[in-house]
Structure I
Amino acid sequence: MSNVKQLTELISKMTVIDLSHTLEENMPVVQSHTRYYHTLIDSFETGSIALAYQLLINEHCGTHMDATAHFIQEGHPAHQYMDETPVTQFFGRALTLDFSHYTETDSVQVEEIEAWERENEQIQPGDIVFFYFGWDKYWLPRIVSRQFSKAWPGISGEAAELMVKRGVKVVGCDAIAIDGCTASQAPAHYALLGNGVNIIENLARLNEIIGESYVFVAPLKVKHGSGAPMRALAFK
């Protein structure tokens, strides 16, 4: 049996979970970033044979990946734009750690990750690691609530450095940023991106993939992009 047929047979037996939020107007955004707009350009009512909208979107809107260029300047060995990011960063084994007991001021510490590893398994080089805070419950239109972008938990700079030490290639969370709202100077962003570890933010449904899964993400290939919106799928 060919590799493709073997893969097709295996995938057909797995559950696919969409980890992406729907792009829609008034969705949560980082307060310093531009908002998302979905504008009607042509429609059947105007006599067109097709329906078409124009998207106006920040690179870091919705479920998205940060390119290392988001925080790391040109000349640094880790600096890469989104279009330069190797496609091998977009798929692999994922381990999702449950920190849903966290409050908006909490930050994941090294000792907590090491305790998880002792109880479960060691994080391996090449893994994708997600932190589940349960924050997607606050993903509501801005006109309803701004809690999602107002305050959120994250991981400490030391925890980010541990991820680098473990050799992971991507770190993600279901909050608006990997650095919590109480962090100063974005230590997790600098530790991860500065060592070639991409970041995924605004994930959804991480509660459905606690533990081990296989993840495939597809960020837009943006020339000189500091990041890109994306679709994220997990196979469990």
Structure II
Amino acid sequence: MNTGAHLQLGWAIAHAGGFTGAERAAITLAAAAPDLDGLAIVAGPGSEFFYRYHHVLAHNILTGIVYAAVIAAFVSRRASVLALCLLSFLSHILVDYLSAPWPMAPFWPASSMMVNLGSRLPGWLVQYVFQVAGMAAITGCTVWLYLRHGRTPLEIISPRLDRLLTDYLALPWRHRCRDCSSRAHFRCGRCGALLCSAHWRPRGLAGLCGSCLSEGKATLTARPG
């Protein structure tokens, strides 16, 4: 399973409680943390080092515990957050077992025992059928959470960027600009008016409608010097 799908699953797990944005980000990133051992690819995608240590160095329970300890030190000490960080981390190992016919050592370094569903079932069934079904289910969950909460996993990078991009893609399907008949792609950050690109004035990753922009300029002008 690709890292993007793991992040989406971790983000879905992060919605199991009422967490802050930083806590959701910590839980989400836990689902991608095992792929840190994929950095072995710097030795070359076909190198023996990559094939020997990817799915070994970080795809194990010890790394998950270390990750939770780091979160406890810098982000949150709430037991529910730490528990979901571990669950999100373990979801990566479970999903990889079910969808990637590649040996893993989940108990390393305590045990070098390797597990691989591809050794029990046909590799094509694991990699193509199970993996495609899993990605479809994860994507469906992401869409459902967007419809319910109005956000996507992009929020862990920037909530404003998430709102800007999702509004741009979603608003035109059902909404028109307040000031004309064009399809709306943007939202005024102050009054919430829906606008087309011609009537939206960008301000960083946010923006204002003409009315709010004018009011802001008038307020600045009216302030005593």
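We did not get these values from a lab; they are worked out from the coordinates using the rules stated. Everything numeric in this text was worked out from a predicted model, so none of it was measured. Cβ atoms are built from the backbone, for glycine too; each structure is taken alone.
Structures compared: I, II; top value of FRET efficiency 1/(1 + (r/R0)^6) of positions 120 and 176 (r between Cβ atoms, R0 = 41 Å, to 0.05), i.e. the largest, recorded for I. Tell me which structure, out of I, II, gives 3.0 once distance in nm of label points 7 Å out along Cα→Cβ at positions 160 and 208 is calculated. Computing distance in nm of label points 7 Å out along Cα→Cβ at positions 160 and 208 on every structure in I, II gives 3.0 only for I.
Here mean count of other Cβ atoms within 10 Å over residues 64-71 was derived from just one of the structures I, II, and that gives 24.8; the source is I. Which one of I, II has mean count of other Cβ atoms within 10 Å over residues 88-95, as calculated from the coordinates, equal to 21.5? This value belongs to structure II. Work out which structure the value 20.2 belongs to, where Kirkwood radius over Cα pairs in Å was derived from one of I, II. Among I, II, the structure yielding 20.2 for Kirkwood radius over Cα pairs in Å is II. Of structures I, II, which gives -4500 when helix-only ellipticity at 222 nm (-39500 (n - 2.57) for each DSSP H run of 4 or more, over all residues; to 500) is computed from the coordinates? Computed on structure I.
Tell me which structure, out of I, II, gives 14 once relative contact order in percent (Cα under 8 Å, 6 or more apart) is calculated. The structure behind it is II.
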